[in-house]
1. Can you say which of 1, 2, 3 returns 11.6 when mean count of other Cβ atoms within 10 Å over residues 57-64 is computed?
2. Who wins on mean count of other Cβ atoms within 10 Å over residues 33-40 among 1, 2, 3, i.e. which is largest?
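Read-outs throughout are calculated quantities, based only on the coordinates presented, and are distinct from any laboratory measurement. Keep in mind it's a predicted model, so treat the numbers as computed, not measured. Cβ atoms are built from the backbone, for glycine too; each structure is taken alone.
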Structure 1
Amino acid sequence: MSFAQYTGRKSLEAIAASAEGHGKGLTKTLGPFSLIGLGIGCIIGAGIFVLTGKAAANYAGPAISLSFVLSGIACAFVGLCYAELAAMIPASGSAYTYAYATVGEIFAWIIGWDLILEYGMGAATVAVGWSGYFASLLNSFGIHIPAQWAEATGEAVKLADGSPGTAIFNLPAVAIVLILTALLMLGTKESTRVNNIMVAFKLFVVGVVIVVGAFYVHRANWTPFIPENTGTFGSFGWSGILRGSSVVFFAYIGFDAVSTAAQEAKSPQRDMPIGILGSLIICTILYVLMALVMTGMIPYAKLGVADPVAVAIDVTGIGWLSVLVKFAALAGLTTVIFVLLFGQARILFSIAQDRLLPGFFSAVHPRFRTPFASQALIGVIVALIAASFPIGLLGEMVSIGTLFAFLLVCLAVIHLRRHSPRTTRPFKTPGVPWVPILGIAFSLLLMFGLPLATWLRLLVWLVLGLVIYFGYGHRHTLLPAAPAE
């Protein structure tokens, strides 16, 4: 049996025809500003409101701003590659679709399966963080959610009377996932409009925090800017900057999510590069500025909490700003969940169109023009995960999945330039092959900054995916079988 039967490629013409869908596909309603909004909606969230503080306190100190610069540079090289492929192959599916056109079916399945984990677990993780901010905000107004309904199933909690108890499930996390799922089921145009409003609000608040916080910066908090390494790799020093960059990379999943909306863009050849690169540039600048302000306002060791921005703002003594930050954090985390749920449904849509998953996942509602049924199933599964599991090392798990996808996208650009040089490219990555090679190098560098346990979890998930591929996907593929040798 030849391995060639598993590496068949889907032609660019077949992908384009599938994207058109003969009038039965997804509705093209997204312009460049909506695409930038999708990217910012996903990028500006957990990275600023949760991960920045923990990465500064545990890994990089004030030099966490350099960690964001390193991640931003890596994303710039990869983002240019994404922009070329998204304009050239305007279909939902992101890196899965690009891999199918370049390195073959089995590799496309592996990356698609990886993206399913990345988006689903990412949404569940952020939903748990959203629940914490929501409970904190309600506490500010004297409203208290019973502890047994605000933590993961089985977690030890303290009840209202002070006695110990056990959590039933995380009700706020479930609620936000199901509400956003319902919104996404009802229409892409309507749901992205709500997303754009929340994005505008949180950008306003982030700008206010940067401007106001700058007046409360004490330069002594930046000394030493790069704390001395403790003797352990990743614990401060230059290796700490690398480890911090690997952790906060979770925040950059947003521009990858923009590419999943290619099939719903009004003019994907023009708008996809604008959405991907525009959101990436804006968010990298804001991340660096926020990191500098936060570590300048209070000692970095005090930022290792669930709500680091609120803790930093407390030093100003401006009560209304603290409440505003909590509202912005909720809006920020809401849009992250929104985009991750949106992106996962589109990836499943593309995989199912290729028959590697059941047709259920590619069914489009006749009125709402959305993958209605699969979006509902995704929402229920993510809600159950968010209700039952606490936040652990999922951020690192999502980071390694993202970096793996980025590496394949850079390889795809090099491959297509060599094997399809005459194909029309509305946007061309400059400096090929050096820009993609640098994207690969930075992705590998950041992957090596993650612990062994994260690699092992990824391996287990990929093995499970291969079982499904050989048991179902390859048996139903649309590609013709390779001739026997």
Structure 2
Amino acid sequence: MTDKLFGTTGVRKVYGKEFDLEMALNLGKALGTYVKSGTVIIARDARTTGLMVADTLAAGIMSTGVNVVRGGIIPTPSLAFATMKHGFKTGLMVTASHNPPEYTGVKFWSGSSMGYTPAEEKKLEEIYETKKFNVASWDASGKETVLENIVNDHIDEILEKCDTELIRTKSFRVIVDPGNGAACVLTPYLMQRLNCEVVTINGQLDGQFPGRPSEPEEETLGDLIRMTEKTGAALGIAHDGDADRVVFVTEKGEVIRGDRTIALLAQQALKNSKEKTVVTTVDSSLVLDKTVEKSGGKIIRTPVGDIQVAIKVEETRGVIGGEACGVFIFPEIHLAPEPFLATCKILELMAQSGKSFGELIAQIPQYPLLKSKLNCPNDKKQAVMDSLATTLPGKMKDTVEVLTVDGLGISLKQGWVLVRPSGTEPVIRITCESPDEDITKQILQTAEDAVKTTIDAV
């Protein structure tokens, strides 16, 4: 049995090379066989292959006697919310998240609003590999219907979780950049409901992502940075393709790393909750630990992936969870990433304090943190990581501890480095941090050289 169908979150592959409609059909059959009965909801982002893949998944599911509800083009968090609210057996999101447009894939959500756990993915994969699918008779096949108003219902729920009236009194000007992705159908309208003056760029659905690459990073957000700074906007808001991530830009055009934003929101959450646990991933800044501890909380770290965070949030009754890439999980609403409530919480903090986002985030310290990624074929990844596990700790200066929670993490006397294979792309990712910029650069250079050498040698 292959172990390469599922990545960090669901299935994500290049359409036409690694993924085709036969795979989608068999995934649908496998899922229908797994859930046995009831109803599955299917939605998609704006990718050009999305409708074909969704149609084919639906056919596979209905062939096993399981019903299908179609949700149209909506954000992943809205799909997860609808799955929970309506009691569907599973929610399927046809998306490749922040990956380039040639990728497609499927994310799986349970009725609890949490993504499929590794154990659930393994069971589904076993059915997919054995092809022992249920086959319904012609008169017992599943039925297909359409569910309207998913986004409106989601917005209503979000607005109940923040001080809507206070935010409305401020009439904040916000610049929204959905990146031509699924957030086009939600974020501008949510901001309007909060009486914000909304300016949208890259606001039309387009699976080619013509405005910018789908992943919202400082180097891809030039237009948003300039517009936020030059128009006197209070906040810049950027999403990825399926809108499970959000990245914020200050009124001065500074792009804020997600772990600093988690720290800011965690401070507020810890004040208002008896629960004291904050969950994040192994690649988040030490600043988050220091901020949470100062606020009377404790940090728990997980492997990379929003499902890993969600599992631990549920298990530990965490008050908030998140990833540095821009994932925020608020268990008060559901266990999927919730970028829209994160946006409202930022506006609420601004309204309550009378401070700008830049002033608020300035209270959260910042350590130099650098990231890099090196191309590495998927079939080489394991051998590369096995080799690095024996060689890299000795090449780093002042190694204190070696961790293997997710990839290869090395604690140093003056910082840390994490080397891990991507679960979604043919690359090895490197993240490092220390209190000093020059030291951080040295750590990154040493790690990059070692990884490059190893990839070439394997």
Structure 3
Amino acid sequence: MKTEHFKHVVIGAGSGGITVAIGLANLGKRVALIEALHVGGDCTNVGCVPSKTLIHLAKEYQPGDDANEVLANVTRKRDLLRDKETEEMMHYPNIDFIQGRAKFTNPKELEVTTPDGDKRLVTADHIVIATGARPRLLDIPGLPEKRMLTNESVFDITNLPKHLAIMGAGIIAVELAFAFRKLGSQVTLIALDDRVLPTYPPEVSEAMQPELEKRGINMYLQATSDRYEEDSRILFAKRQDELIPIPEVDRVLIAIGRVRNIDQLDLEKAGVAYDRNGIQVNGFGRTNVKGIYAIGDVTSTSAFTHSANAQGRRVVQKILFPYLPASKNEPIFPTATFSDPEIATVGLSRKQIEEKCHPNLIMSLRIDLKDLDRGYTDDIQNGFILVDVVRLTGCILGATIVAPHASEMISFFTLAINQRISMYKIYQQVYPYPTFSNGIQKVADAFMRETLPNIRKEIITYLRYRISR
């Protein structure tokens, strides 16, 4: 068996893995980049790129347009980018691209099985695991394979589903529900959860549910699938003792979560610690085994392309410049869901805030977009900016935005939290009018109205509960 040694090896050519490989290569280091399937990982092939292309084209879709042509354009753009990225990685200076599936044989050695079945051994001083995740599957009795979709197959279909049933009510489910409904599919959401988007604060669900209903998307919450009958094309959902027939379903999209791709790595042979939350790492992506790092979906703290990229940059710095000063903690990762309207968050969750601070120390500030002049002109009924701050100091702990351009607006709060910019400074800024970001000014106004007239009470409350925790 052929054996080759590299100073650095990256397993997985997704967004995080490519970030590490290119970062090391650009600094003159030779890197082996191992990929089992497609360059670009989830983002390029089955995630961000095709889904956001579909969302964009669906937004532009007009009655009478060819929906199947839209689907073809999604696949075409995805394939063009995949081919471009593959060509780049195969010829990138200092990167040795290896097509194959890797698994550990010991902490410094990998066995790579190529597509034609050949095996080779690769040894390294540093190994970065960036193998991503895959869809969690669901067995629906009677459902033929040809009718089942996941995010890994939905962007390869050539005919628009007449009736798309989506199992799940999370980010992927909601994004694709809006997109396919705009293209003309009948869409039904079925989920065990008692509300849509259960990982977000309840206020998000309250704003998004009427938007789904307004577009004619049917929802069966606290329900699951029971069976599918091919002859009649009826999908039966079950809610407690109630059996609900959903007729004329020709496609079923499974969107009930993700499974980390760590089960085929033989981590035990390397001694790498992991649990149900993924591979255990510190703030620099280091595992418990010296020289082995992990980033992206295989860890517990990253579920997005931008967070995997950020982790990758930290790993490059730690490997090549270990003595440069850097925070031990990872940066905060904003989230974005490209529904209609969009959803974005950053900072601590409500649960984390409750664990960190006394409830009397927190001020929750909410501005509804319908109360903004831009909300009036654009006829916005559901949407808001919600910010949790520390009383008196105006220190921002977390922010949630539901708005047409929430994904663009959230960076304002990401910067504010990272740089400890308080509500007092935000109050002094000037915002264009009329814009949705003008709502940020309204949030600052609300903080000042609550704080300044009651400054003595605010000081006492802050000192009392700040000290108590």
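1. 3
2. Values: 1: 26.5; 2: 18.4; 3: 22.8.
By mean count of other Cβ atoms within 10 Å over residues 33-40, the leading structure of 1, 2, 3 is 1.
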